[in-house]
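Readers should treat all values here as calculations from the given coordinates under stated rules, not as data from a laboratory. Predicted, not measured: the structure shown is a model, and the values here were computed from it. Cβ atoms are built from the backbone, for glycine too; each structure is taken alone.
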Structure 1
Amino acid sequence: MLNLLKQFVIAQRRAEAFATEQHLQLNDKTTINLIHYLIEQMEQYSNWKDQSTKSLLSFVILQTAYRYYVLPDRLLNHCQKPEFADEYAHESILPTLKQLADTLAFYQSVQIQNPIPENDLESIQNLTNRLFAMLAVNFPSQLKDFEAHWAGSLPILKKFARDENEYEPVFSPTHRQFLGAVDKTQCIFAQTGKYWGADEWDNELTFEQNIQRFAEGFFRFMTFGKKEKFKGYALRMPASFSDSVDELAQTVAKFLSALNKIDPTHSDCLQQDIEVKGWKYSWAGESLFLTAFGTCYPLKHARNPYGFDYTYFFFQPDFVLRNHPGLTDGKEQQSRERILQNFARNNMAYSNEGKEKEVERFIRPMHAEDPAVRWWQYL
């Protein structure tokens, strides 16, 4: 029998597959509404014997965990032991569900502002792990035949399904396609990351209007990314924005300039001397690293979008990079060498010689030995 940590991971995937097949995906708003419905049901059925309530509970836990890339905590190793029965008793489910609704409501309500709002709420990472532990302790039968349980609650679940035409980061085409690129990359850290994708580029809108839409989703990501330990946020644009390395350089300058104009902290980073050592692009009070992928690059290039016909931008806030185990405690240079060597082994070599500054790595030249791409000349 699988241990509970593995069951938690696999069950999230099953919930996602079932939700996608049955058009029952949730977002923050519909999850909050479903939690409120669940709370009413639990208060009404105090004996906890209602099968529908328990199946809805498992669906809420696992869909939320999937949408926020929740990893299993060690508590799942011991929660089923008799000495922990009180800690995960069913009386704790209601208050924990209410906490989950509060955290989701906070994330959902975020608007671009200064500073990035902080909170003392429990993370979704912690809450969904505890709720899954309570499910396992009190209703172990719910860990079997998930799909059969959910199928029995279809009429109710359909009332709370999200509108699939509305943007939802983890279900967005950008995110799903970006995961395909992550699976193919030679970066040794990429496949363990938590990512979200931006809303789709709208060719009916201006460049600046599209960046405004991107910024709204990106600010939401910045609000919870540190607490929930996310690694990055991806945006895809039409392929024409990277027809050549020079075209990609112009796009980067135009993009960062448009984003800078709607920075809630009014950063003057683009007015500074960009070539000074230690320069960072800053937005919403956080310094960021940008990785640009373009269709101009051949397939065996580190910045080719892995065969997808789009221009890709991938943002990583410094609070992610500076807390990565592979980049702390003096490991950064060693980790970067390992990544470089892995790309080289797969005929996708690049060089950091003459590109020591981070700003010189936003874009890569066509050939590894070529000088850095000075995108900032187009500002």
Structure 2
Amino acid sequence: MERRIIPRHTVEGVRDARISTHPFGTEDGLTLHLTRFHRGACDDVVLLVHGLTASSDLFIMPEHENLTNFLLDHGFTDVWAVDLRMSNRYPFNTEAGDSTLDDVAHYDHPAALAELRRHVGDRRVHVIAHCMGSTTFSMSLFGGVVDGIASFVAQSVSLIVRVPTWSRWKTATVPLLARVVPEVGPRMAHAPRFSPAWTISRLVSLAHPECDNSACHMVSFMWGAGWPALYSHDRLSPVTHDRIGDLLGPSGLHYYHHISDMIRAGRAVKRDPADPRHAALPDDYLADAAQQRTPILFLTGDRNRVFGDANVVCHRELSRHAPASYELAVLPGYGYVDPIIGKDAHLDVFPVIVDFLKRRAV
């Protein structure tokens, strides 16, 4: 039996806030949820967006000062966190099917914002998004299906998609891997002994002697190139490292096909240009970049072993069109996800985010 110190999906990490859950439907028939952390009226509302296989849990972790508390304590007293179809709180990640990041961009983000605005009206909305939450929100924004955003913090990656060579090779093997298992996840070590999932986990752990946590090994295999790939061990509290399999869940391999397309293109592109459901979206999400003026902070660690310098390049490319709209912050010593879940992020990272939000709250 696995020993769990912190309950899964707990909200106990948020102090002194009225917490409410707000379900909403998407155009293609899913029910998703927003969670509101409310201390009082505020002209500037913040929406937090998780990445693929993660959830809103990233922003409310009780073992250290989390981003939600930090925002509430620094004047942003109305904070919302969304759980998209990519959230590990749902079965949608691992159900058989062909969901794409276009689905998230076209259906999830507009529906979430519509539900949020039903409660907050025309107040300014700022978005902070991580990983594929950031990429898909960028797709929504640059694809023209969301608007009226006061500012946007894109953590780790946005519309430029660059990965290390080892990761590029791994994504190329996804069709072969799909013949063996329908999904990959951090808890594959708990599968029946000698099953394909258990065997993959054992083989991955043989290549990761840096710790004895099989979930840590698997998330490195799933998403990056490093030992570990997604963070530095010394950036996490021991409790966070122990529960990494709760914070980062499984994913069906169908999303990998779309990410592979983007890696080959070097940018966010539509999975199937002939799909009539997404005819309103551009085939290349950077095609109309010159028309976009939403202020964006591109945030990344200088040890990002998942998407490398993707946000640095994205900032450079977009700044050619509107240099006053775009900012870049490279975080020394940080990697891919530890800017959000790191034990010292409230000292090193969150102040950078709040400074940007306050300067754009006009």
Structure 3
Amino acid sequence: MKLADRRRLRRARMAALGLAPALGTAAAPVTALSVARELGALQAQDYASGVWSLGVRSGLTREQVEQAVRDREVVRTWPMRGTIHFVPAEDARWMSRLLAGRVLDSLQARYRQLSITPDEIDCAAAVFAEHLREPVRRPDVIELLEAAGIDPTGQRAYHLVGHHCMTGLLCQGPMIGRQPSFVLIDTWVPTSRQPSRDEAMATVAERYVRSHGPVTEKDLAGWVAGTLGFAREALSLLGDRVVRQEADGQTWLTHAEARVGPAGPAGVHLLPQWDEFLLGYKSRDVTLPEEHVATVIPGRNMAFQPTLVIDGEVAGTWKRQERKGTVHLEVAPFRPLTGTAHRGLEASSAAYGAFLGCDVDLRVREA
């Protein structure tokens, strides 16, 4: 792909993802719920990463994002790919029921390894239905399983809870101290939407293409851990709301009402380790140069590093440490920063400190 085409593609994605100003549009969404609705889901297997994914797109503080969880606007649960995402609370149940089935099927061998039986799965559901009408801390959920005669050791408790999040019975409630909590969706979520299967498929596909495009059919299939057939069926429901363009031997999909990416550079960002910027695509070669894959994904085992992103391309990694009201940021760029990039990094660091409510100590390692 030509460099100019790659740059346009990156900038279009940054605008779609809510990470760069879009030409001719209003400001980006400013609530956690509007960001979650816009993107459909934001990966949040690591809690701190998930809340920053919402914060970096909205300008909200961590406390404001967590208030949106307490206000039952967004929830953290397992809607797809067998991992945790932030989603609009009203969509948590139907998304799980639509998208988690293939993951549940794939877990049957693991259940057999752990000797998790269908009777235990049903018993756990009954325990949860009786005791999780209000948010309950994870250690207390484990005690409830043990009291019911269910062995919670190893990964058994994790899988039993995760199973019933994927079926749409449970979701996570707010953090209680440093512990996640779990609660029945029926009692926690004020209103759960109940779309038909076609409506649900169309919603997932449209939100994804609008908020991640340009994308490919394989990107959508990978995002929902579905088949190409599922992705194509969902896209067919959108009609002319999806625009197809050929470039570099690939068919790229954008939304007919997609935001127009910035004409100039897409800015400097400090993104969390599991942000949609990378996790939202089957192929990452547009934004992550091959020579830096091993640095960003050590062992290539999906354990991502937080990334420094400049003009839509991964340009380094970073790490943080909070001590005594100060967040210490150490940024390791892949190449020396220009003056403009360094000023952008300082602004991004200040934004992250404002999100946390901390002073910032920024240190840049030599490339």
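Using percent of Cα pairs over 27 Å apart for the comparison, can you identify which of 1, 2, 3 gives the largest number? By percent of Cα pairs over 27 Å apart, the leading structure of 1, 2, 3 is 1.
Between structures 1, 2, 3, the greatest calculated value of distance in nm of label points 7 Å out along Cα→Cβ at positions 228 and 316 is seen in 3.
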